[in-house]
Structure I
Amino acid sequence: MNDIVWKIKTFPEFTVDELYAVIKARVDVFVVEQNCPYPDLDGYDQKAIHLWAEKNGEVLAYCRIFDKGIKYPETSIGRVITTENGRGTGLGKQLIQYAVEIIENRLGTSEVRISAQDYLLRFYSGFGFQDTGKKYLEDNIPHTEMFRA
């Protein structure tokens, strides 16, 4: 994948076009593909560090990162997506690796808690996340809480 640009921004740093592209990508994956009507605009974007890969303005992989005490007592990563055009390229792995590095370097901790869709448990375990045994349905999709120390 040539011409990939990685961006890390806080909410006030977004341009209107970037924010639109990120929200479009999240809606395309979570609402349309996964047939999951849920409130994507949940009031947390303003508190997050946003990380994404784009090519020609199109978001291919994205997540948001939270400091301690916002979603969990520990830092967390959420809204993780790889869009249809980004799949099979390794961008998802790069995304999580970069997210963990941002947490370690900017937020000064290695402790991260996530809510993972169950089909991705093996994927996240490759980054040191462990199944906490806490399983639940979120928007009718099986999830497991995972923790990385």
Structure II
Amino acid sequence: MLGAPADAWYVWLGLSVASLTMLGTAAGLPTAVPPDPAAAAETIDSVASSPHAGTAVYPLDAASIRLDPEGIALRTDGGTARAALAYGPVTPVPRDDGGLREVLTGDPPSRAFASPAALTDRAAGARRAEPAWRPAPDRLVVRHVSWGDVDVTLVG
């Protein structure tokens, strides 16, 4: 009478399946934390909200970035997160736009553009572009530029 009950193998099989399910679930969880775009958005907002020209640099730790005039999204192995901007719209600078990229990296706007109207037109075109995921740079550069009646915040 001290033997194993006849239905013990069912219990053993059920516990094995439950254990394998739990192990599979744990192995599928991300090993990295999701990115924090809120801090990058705060950096952008601090420059955009200033009444004076200024520049800020924020170090990024993300695989991909998507900028649009109203927010920033970051993607890592841990997931994807987005943060809205309080002060916008800002102008996302495409990597292949020489004029806006030059101004973003410190050149005076008068060197890259013939007139304030040309800067306004190029910035408006960049804001209308469809946002896309692209490899994230090591650092995010934000520059608020005032030239005549033009007041624009460049991000790239």
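Since every read-out is calculated from the coordinates, none of them should be taken as a lab result. Because the structure is predicted, anything quoted here is derived from the model rather than measured. Cβ atoms are built from the backbone, for glycine too; each structure is taken alone.
When mean count of other Cβ atoms within 10 Å over residues 68-75 is computed for each of I, II, the one that comes out at 16.9 is I.
Hey, distance in nm of label points 7 Å out along Cα→Cβ at positions 60 and 84 derived from one of I, II reads 2.2; which structure? Corresponding structure: II. Among the shown structures I, II, from which was the value 0.30 of FRET efficiency 1/(1 + (r/R0)^6) of positions 108 and 132 (r between Cβ atoms, R0 = 25 Å, to 0.05) calculated? It must be structure II, since only it matches.
For the set I, II, ranking by Kirkwood radius over Cα pairs in Å places II highest. Can you rank I, II by relative contact order in percent (Cα under 8 Å, 6 or more apart) and just name the one with the largest value? Largest one: structure II. For the read-out helix-only ellipticity at 222 nm (-39500 (n - 2.57) for each DSSP H run of 4 or more, over all residues; to 500), a value of -11000 was computed from one structure; give its label from I, II. Only structure II yields this read-out. Identify the structure, out of I, II, from whose coordinates distance in nm of label points 7 Å out along Cα→Cβ at positions 12 and 100 was calculated to give 3.2. So the calculation was done on I.
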